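Please treat every number below as a calculation from the coordinates, not as lab data. The structure displayed is predicted, hence computed values, not measured ones. Cβ atoms are built from the backbone, for glycine too; each structure is taken alone.
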Structure 1
Amino acid sequence: MATESASSSQAAFSAASGSGNQPLIRLGGIKKVFYTDEVETHALQDIHLEVAPGEYVAIAGPSGCGKTTLLSILGLLDTPTEGEYLLANEPVAQLTPSQRARIRNRQIGFIFQAFNLIGDLTVYENVELPLTYRGMSAAERKQRVTDALERVGMSHRMKH
């Protein structure tokens, strides 16, 4: 079997200085290998990362270095081949798909490069949609959506 290796360990994982709190995210020795009949691709090798609550993190690197693979693991959309991932000091390895989905809905936010908005919905409806899966009342959803759009200076585009 041939081996192909992405230079993932060379991706830059830079974080602003955080507080002395327990890390919100802790990765230890994360490795991800994709297997096919002809080749195994080492997408991530020995990744160690800690992110404190409130800390801003940038993940940068050349195309093919493993950024998307790492984000998929962090977002609980994929699992590492090896290593440990602790979220809020809890291991995520044994979480069921429904537990992972619940955490994504309540604790993890994604900002996509291509936005991934639903074209038939208004800005308001696009922001509100994930909140409907939480079983939140219409009044609470309205307040949260309005607050969020005001915070980012988009309240004037609610109906677009």
Structure 2
Amino acid sequence: MRYKKKSWQEKLADNKGYPKILKLEKRFPCYNAVHKMGAEAGDDVVLVNPSEVVEAMKEVSKGKLTTIIEICKKIAKKYQVKGCCSLLAGIFTMTAANASEEAARQGKNLHIPYWRTLKADGFLNEKYPGGAESQKILLEKEGFTVVQKGKRFQVQNYKDYLN
């Protein structure tokens, strides 16, 4: 039987059994990132659905920015837990970006300003459609200054623009 690859838009569908609240364990792939947000082993953390990440991305208006960390903090607060799996949230931001571009090629608009969602510390996401270079162009069109740091790009003074 031949497997049909899911489209980016199909990958945005919510997963059964989520959101899921778990006790944070040091063996979790996202442990270090969640720990940096203040969660300790044994604290409750949430694994979310793509729709919750997309909802947070859609709330970022022109002239504002957010980061994966800020999205996680917002979602954790909603569930009254110490953290949110930033690895999963990062995957969902990338999925949303690709779904948005895929829909645009089909003449649809998902209204997800994905380019306004940055990685931690204000860095651009090389996994977005067209890579960090395309995100840089979209951000500069909105008036943000993007600087190169080594091989990576970062929005200058990004904290001043957080949603």
Comparing FRET efficiency 1/(1 + (r/R0)^6) of positions 33 and 89 (r between Cβ atoms, R0 = 25 Å, to 0.05) across 1, 2, which structure shows the greatest value? 2
When FRET efficiency 1/(1 + (r/R0)^6) of positions 25 and 145 (r between Cβ atoms, R0 = 30 Å, to 0.05) is calculated for each of the structures 1, 2, which structure yields the highest value? 1
Using mean count of other Cβ atoms within 10 Å over residues 49-56 as the calculated read-out, with 14.9 as its value, let me know the right label among 1, 2. 1
So Rg/Rh (Cα atoms, Kirkwood Rh), computed for just one structure, reads 1.02; which one of 1, 2 is that? 1
Rank structures 1, 2 by Rg/Rh (Cα atoms, Kirkwood Rh), for residues 65-120 alone and report only the one at the top, that is, the highest. 2
Value -8000 of helix-only ellipticity at 222 nm (-39500 (n - 2.57) for each DSSP H run of 4 or more, over all residues; to 500) was derived from the coordinates of, among 1, 2, structure 1
